[in-house]
1. Can you rank 1, 2 by distance in nm of label points 7 Å out along Cα→Cβ at positions 116 and 132 and just name the one with the largest value?
2. If percent of Cα pairs over 20 Å apart, for residues 44-123 alone is computed to be 27, which of 1, 2 is the source?
3. Quick one: helix-only ellipticity at 222 nm (-39500 (n - 2.57) for each DSSP H run of 4 or more, over all residues; to 500) came out at -15000 when computed from one of 1, 2, so which one is it?
4. Looking just at distance in nm of label points 7 Å out along Cα→Cβ at positions 36 and 188, which of the labels 1, 2 belongs to the structure with the highest value?
5. Quick check: 2.8 is what I get for distance in nm of label points 7 Å out along Cα→Cβ at positions 100 and 172, calculated from one of 1, 2. Which structure matches?
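Computed from the coordinates by the stated procedures, all read-outs in this text should not be read as laboratory data. Being a predicted model, the structure only gives us computed values, none of them experimental. Cβ atoms are built from the backbone, for glycine too; each structure is taken alone.
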Structure 1
């Protein structure tokens, strides 16, 4: 039985999703969360296998929620369900560790199939996206995980692992017998190579690519 938590402040839509999922024998909705600021707390409380996440909530954004999940090291499948089709938003969701990007116009059948089958190593794009957008995103799938990781030096990979496991700059410097300035330089180089500009994005990348 897969446990699902729905984070969406549109009540009718969320209730509709719950009815759809609970009509499937292998799925159970453990909670509907309308406040974005409560999502991480409820995820920690209910331990869902799958998070259905809207990007635009009244009190925060889905991106901020994904950043919090990365920093809290909570591992679960995150499926973005939104009305937005923008390529940059899709790329950002992917960078923050989303496992699927669905639209609110996607079919019920496709959403259920995605919930049942998507894995933590996937990034699935809904069929409702245009072929042009899908091509741009999917082309990067082959460079983001393997190619970009090959650009990192052994020391950068070591520091990335330590960042992702919660070590501060000072702690990393002490453990590796280098200066904090050197740690910061390595971090800046990693951000530039990977085109990830927040610590939470680096953490999400580390988990997504199984570096840790």
Structure 2
């Protein structure tokens, strides 16, 4: 079949988008589907084109292709997931996940929090096959750590989206300004300035996060 000018141009356009995306850490490419487009097909197509890349989708069908994190952001996320994972293993009530997981929420959005925790009984209700795909469950606890390229208002909107979908507790962490916003479902957010530690509450009572390594980052 003969290619038209649009199909010939697409590989060059795709390569250009990849170069732009990977030019700097933490960059986000937003793909907004047309009114007649099927959001699920758009999401699936983007996943194929940008394989091995973090991809999210909001409830309106917009797809966000997120480039790999910079060194400091990656280290800060690792500090979070290390502590959350060790606590979850010792606690035994649920499982912890890092930012590579994908959750499908009731409103159709697909999100990958920097850190999350899900009750064991929720996961046990899924089949083995379902556990190996994007998890169609609502995590009980999520954490987002702001990177230098993120916008605070965008992350606040994401936290509100988590709450609307049923997430019980969420922590939004800004390492540069050393502030934390705690989101509890059906309650107004609480802001903490320069805390040194966060203490979990229901559903992750007993979990504590030492913030000093996150505040310090790679500032030797």
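1. 1
2. 1
3. Details: 1: -15000; 2: -10500.
So the calculation was done on 1.
4. Largest value of distance in nm of label points 7 Å out along Cα→Cβ at positions 36 and 188: 2.
5. Details: 1: 3.4; 2: 2.8.
Structure of origin is 2.
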